[in-house]
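Just so you know, all these numbers are worked out from the coordinates, no wet-lab data involved. Just so you know, these numbers come straight off a predicted model, no measurement behind them. Cβ atoms are built from the backbone, for glycine too; each structure is taken alone.
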Structure I
Amino acid sequence: MSMSLFPAILVILEIIALWFSWKAISSSRTPQGAIGWVIFLVTMPLLGIPLYLLFGHHKFSGYVIARRDSEEAVEGLKKFRDENAPETAPEFPVQIMEKISEMPAVRGNNMEILIDGDQTFQAIFEAIDAAQSYVLVQFYIVHNDTLGKQLKERMIAAAKRGVEVKFMFDAVGSVALPRHYFQDLRAAGVQTVDPRDMRGPKNRFQINFRNHRKTVIVDGTVGFTGGLNVGDEYMGKSPKFGAWRDTHVRLKGPIVSQLQLIFAEDWHWATEQVLLTNLNWVSAHDDRDMTGMIVSTGPGDNLETGALFFFSAISAAKSRIWIATPYFVPDTDVLTALKHAVLRGVDVRILVPDVIDHYTPWLAAFAYFDEIQDVGAQIWRYKDGFMHQKVVLVDDSFAAIGTSNLDNRSFRLNFEAMAVMYDPRAAAETEAFLLADFERSEQLTKKLKDQRLAIRVGAPISRIFSPLL
């Protein structure tokens, strides 16, 4: 290439960088994020332009939701709301959560809490083995290790006895999953979506958006969601992490239909197939008769639903809000809501892992701890292995367990789902296992200035990258 072309190329790159800078200014949620992209793009366009294409977008354009794309789904949802409306209004204000998720709170449910990998996958495998009609499986991470092979064997066995099995995973989370894994599934009759095969606008420049949901549904009557993916580390067998603390739930009742609808939306996006007519949408009311709902969030929504979920829960708290999250990288609004809750006299506790899995968000969290500790919030660091659960407990009437972390990625970049129960029994059961977790934790008392040098220097630098974490 002639050296005389370099000035022209640089001019073109700067023009593109300026155009992307304008897009960053007009679309970034915070001035800090916009300024960061502008400086990066203008000063280093050769690196900044491709990174902006991958990481600079804040909305997952073109995500067509199955229930909005089908008149049958819209009408069915109205009927579903009428048939399963709670007889008495929950103490926790539900209207905002209903608007966030575009689904109603419904009665007749049960949420059984599953602690760690053994309980979770024993329950999931038992449900798959008992399936009579169909099994729907979706995980963010699937490994081709002992647990991953056990899941594959269960799905193949179900398909061979005539059960319809559908399976999908996230391209980024399961990047190491070999192609023969799902080829074996397809050969046995399992319907499998490999997102790595998707071409065109659906896959172009979308690496920063991830489907972080973990869902198993059997026959439309039992559903599972929570923090656990499919891998031996989630069973506590990793030499690096050791014991793995996580929480999943087994759901029964009409709430299972909501979880199933979320799966149908993701399947529709990947395949353009509408599953509504081939699935069971009638799940009998459970005797425990809890009022609950699935709060699904993601970058395909018109509002920033992930952040709104946490902001709404924190704002509604009257006596306490306890949050367990592996990553604590809040935005300004959520951070302010937490501080405001403390100032209102609310017992605010944040449970995070002491063990590191992703170093940058682990470091960034230290840049936020001082702010909420200074007003009286408690930070607890889990010591007995790695903690990965995603749990929100508000007062004595609201318990949420699912896939959402308290970080910008879950707020705006990931597709997530939280199982929410507006019930004192669910709240009491959640309180019980969180109290046990606090017993295995240590309250943070050191300020950032008293931490070791790597944390003092690394935390504020990592915070700069918080919009991507």
Structure II
Amino acid sequence: MARPLSLQARSLAAAGCVLAAFLALTFLALDNAFHSAAQSALHERLQGYMYAYLAAADTSRAGALIAPEVGPDPRFDRPTESGLYAAILGDKIAGSNAHEWRSPSAQGRELPFAEKLARGEVHFDGPVATAVGKLYVLGQGVDWQTEGKDELHLTFYVAEDSGTLDEQIKAFRRTLLTWLGLLGGALLVLLLAVLRWSMAPLRRVAIDLALVEQGAQERLGGDYPSELRGLTASIDNFIEGERDRVKRYRNTLSDLAHSLKTPLAVVRSQLENDADPKALRWTVLEQVGRMDEIVAYQLSRAATSGHQTFAIPLAIEPCAEEIVRSLEKVYARKGVLCEFEIDAAARFHGDQGDLMELLGNLLENAFKWARRRVLFDARPLGGTRRTGLLLSIEDDGPGIAEDQVEHLLQRGVRGDERVQGHGIGLAIVQDIVKAYRGELRVERSSTLGGARFAVKLPAR
């Protein structure tokens, strides 16, 4: 398969096609304009020759036209093919047996001078194919009043070979093509320079990415143009998210190994001390149950997707309603009423499983300790690229003592540590919030009087 063209090559090819089309249209327009101007100049020149013949002509006493002896241009008087021809048609022309006079250059040649024109009628045509080549012909009908008050009905014809006009057009086209070609080449070179300058930030992004892959730098550096800042910021967030995920997996494995040491040591100690089989059985069952809880917790931590740069926004209300319906069945005897205050614009940017785990643990904790009421509030936080999220879950239970709150949010609490009354779920919540670079606060509810868990996920 052929390699795809680079952005610079694509832009240059597209601009080259547009430039070529523009120059071609420019050439056609200028060529047509010059052709029209050249024909107009030829018409005016022939008109000038005709007026010169009219001015030089005279009439005899007999009322016949006396043609001029010398033409306005020497080429009219050459008997060879000079390129300029003239003729006068009329009833009375002195010195001619026929009713026609021709310049020396037109004598003995078949030329389109046969049609008589009415007074004032002007006829211009060309190029007309003749025996002497292609000609541009101008004819005009004239009524000449003689001294005897008679009128001569005359038709003057002047013709010029098209070679002169063709040579002018060819010379103009050569000049025009040369200049347009030079202009097109210069514009392409200038365009290439502009493209290289414009694409420099993209090349710098590619270089910085290569340095990140090689480990030479941790993130994209440099001050990029405003059009690329969103892209580079997303790439940086993606890189940081991947590093956080790898770090979380590594920490999870380390915590799992550390947490399993204690129950394994207890079992080994019982086996080495030849304990009573019945006591040994219960000890093993107890430690296996504990290890099962530890493994389940650590697997839940490892399954957390964490911050995602590219994530589909999830609505909060459908997930919350599904969880609350399940909890209402579990705690049906307590008759807890859960109230929603959810903004329709509130969205969670992340994995649906993380959202369900987060809401599930917080709402279950609220249902467990509430007396009658639970209040769930969700609202968006403004952001330039995507909104953040503020979650608040309150209950009317006994609340959490202030000295316990600090211990609950302490860093490094392992999966096998317990806080009386709140279980392992809060540790999972804190891991999810940290994975999404958020903040978890535990305080007393000013509305219901019990505990209030507030989760703030930042906007981007």
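Who wins on FRET efficiency 1/(1 + (r/R0)^6) of positions 171 and 195 (r between Cβ atoms, R0 = 35 Å, to 0.05) among I, II, i.e. which is largest?
When FRET efficiency 1/(1 + (r/R0)^6) of positions 171 and 195 (r between Cβ atoms, R0 = 35 Å, to 0.05) is computed for each of I, II, structure I gives the biggest number.
On relative contact order in percent (Cα under 8 Å, 6 or more apart), which of the structures labelled I, II is highest?
Once relative contact order in percent (Cα under 8 Å, 6 or more apart) is worked out for each structure, I has the highest.
Given a computed value of -13000 for helix-only ellipticity at 222 nm (-39500 (n - 2.57) for each DSSP H run of 4 or more, over all residues; to 500), which structure among I, II does it belong to? Kindly include the intermediate steps, with their values, before the conclusion.
Working: I: -13000; II: -17500.
Checking each candidate, the match is I.
Here Rg/Rh (Cα atoms, Kirkwood Rh) was calculated and came to 0.97; which of the structures I, II was it taken from? Working shown, then result.
Values: I: 0.97; II: 1.55.
The correct label is I.
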